[in-house]
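These are the structures in question, set out in turn.
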Structure I
Amino acid sequence: MKTEADNGLDIGELGRPGGVGIRCQGVVHLYRTFEGHDVVALQGVDLTIQPGERVAFLGPSGSGKSTLLTLLGGIQKPSAGRIFLGDDEISRMGERYLARIRSRRVSTMLQGSTRNLLPYATARQNIAFARLALSSAERRGALLDTDLLGRVGLEQQADQVVSTMSGGQRQRLALACAVSTSPQLLLADEPTSQLSHEDRDHVIELLHELGDDLGTTIVVVTHQPEVAATFPRTVTMKGGRVGAEGRDGAEYVVIGAEGVVHLPTHLAAEWPQGTLVRIEPEDFDRLVVSRPSDRDPEDTWEGDR
């Protein structure tokens, strides 16, 4: 494992192709409310994302998905557990090195386009600001701002002030700024939540196109199933941990600490908390879950679920 003391610590060069992998090991995060109460936002998250993978995080409000995104981006540090960006453990890095990672290897789009842009500056100036941390050589080797704006359909707005742009234009500009340093990891928190259907589809299409071109690892938080459906992998957060995953159209629940599993959403409403269930092995790869019939709860059990 690399440490800050390593003189050869490589914190991102624009010439490096492709994305970077992520590993979370037992990640726990607590925060304190204004009333002084400690709240557990994440409890024991174990997760691996492969380099170049595209993942959509789903889950109800308060499930921990946005908190996890800030930890992956090095904006916050976990209360416990470990987070690796490639071979580098960012959960134990000092702020100096985290700042370099945030400005070069990782780009984070916060919820709401105005939080990612300078409203009084033009589109071209916002891209220049996003690249301030790069060296002169890196800036010369980067994609021209006019070409980058053209990729997101804003070549005509290059010298337009952000505050005069539409919501869809601002979000596309935020995406252009986020990828202007050719990051290995792109994190986006609700990038389409305030957009029309047409703008939403355009932004998602751009995300996938840029992922194809750059090989960037992309992690998106969304509450929109239609957005998540465009991603090959979905991760559903429940109660501060990974409760379910979707891969290539198949849905799986994830076994947590002490064998805890969350029911799929469509079953949770039918089998509420406190429901008595029986779990029996049918064979090596299959378990049968059943509940007692209302007619005779002691002896009669309903069919397989």
Structure II
Amino acid sequence: MGRCTCDECGKHDEGVAMGNSSCEPEPSDSLKAFGAVLKVFRERASLTQEQFALLVRYSAHFVGSIEQGRRLPPGDFVEQAEEVLDAFGVLRAVAKHVSRQRGLAAWFRLWAQLEAAAVSLCTYECRVVPGLLQTEAYARAVMLNVPPPPTEEQLEERIAARLERQKLLTRKPPIAFSFIIEESVLLRRTGGDDITRELLDHLIACVGLWNVELQIMPLTQPHHAGTDGPMQFLETPDHKWLGYSEGQQTGQLISGPKDVSLMQMRYAKMRSQALSPADSADLLKRMRGAL
């Protein structure tokens, strides 16, 4: 598939607030993100806007405005929505961050907020090294490879956002990380040999972190459960699970228990198909020695 850098590289622009002649605030990316996740949970509960509006004691027009990112969600609305939709704290978490997050793709900001509070996080990637494991030089090379080229300001914002996210690797309380990366991603040598050497050294160091498990999916693997593409899922502080799937200029939060369970099933299969963590570390060292 095409190498959209999306969430992992923050390649795309911030988005422009739309004009608005009413007294409502101009839509921001975070307002839109809150509205999008509210809609996901409302539809998960099989409620129309009118039905949901009655349960939270607001008008259907007001609910529609929030889902479209045109109104700030009041605190009591958030609490009532949490209870009615059984959103296990996700709406509260997102409501705390109703502001712009520069340097991250608009569709990824919600997931980044959920990442920050996660207990565990699993990532399978077949396009690029996951953003949480990238070096600055590798991230810069990926961002510059995919058109349109960013301005210098945009590039620095995206690099800063990347480095900020990477603090999650050493966050306290710690997050339990599991990564599965395709060997082909490393063999591509994005940015050249020097950048790849530094990247491999960095990955070897990350493997040394007690809360990070890294597995390499070998280039030759006749049985592969991940051919539908990259995926992520995380465990919330309330021990609920959410998934995330991404494509070209789009990202989707996955909250349905059956859908998340399917992702977990596929990921578990891939863990048995990939090299073990110890063998993966040995492969990284051999690749580093060959450069």
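Just so it is clear, none of the values below were taken in a lab; they were calculated from the coordinates. Quick caveat: nothing in here was measured; it's all calculated off a predicted structure. Cβ atoms are built from the backbone, for glycine too; each structure is taken alone.
Here is how the numbers come out for the structure above:
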item	result
Structure with the greatest value (metric mean count of other Cβ atoms within 10 Å over residues 64-71, set I, II)	I
Entry that produces -14000 once helix-only ellipticity at 222 nm (-39500 (n - 2.57) for each DSSP H run of 4 or more, over all residues; to 500) is calculated, selected from I, II	II
Label whose coordinates, when P(r) over Cα pairs in 5 Å bins from 0, in percent, for residues 104-255 alone is calculated, return 2, 8, 17, 22, 23, 17, 9, 2, 0 (choices I, II)	II
Source structure (of I, II) for semi-axes √(5λ) of the Cα gyration tensor in Å, computed value 36, 22, 15	II
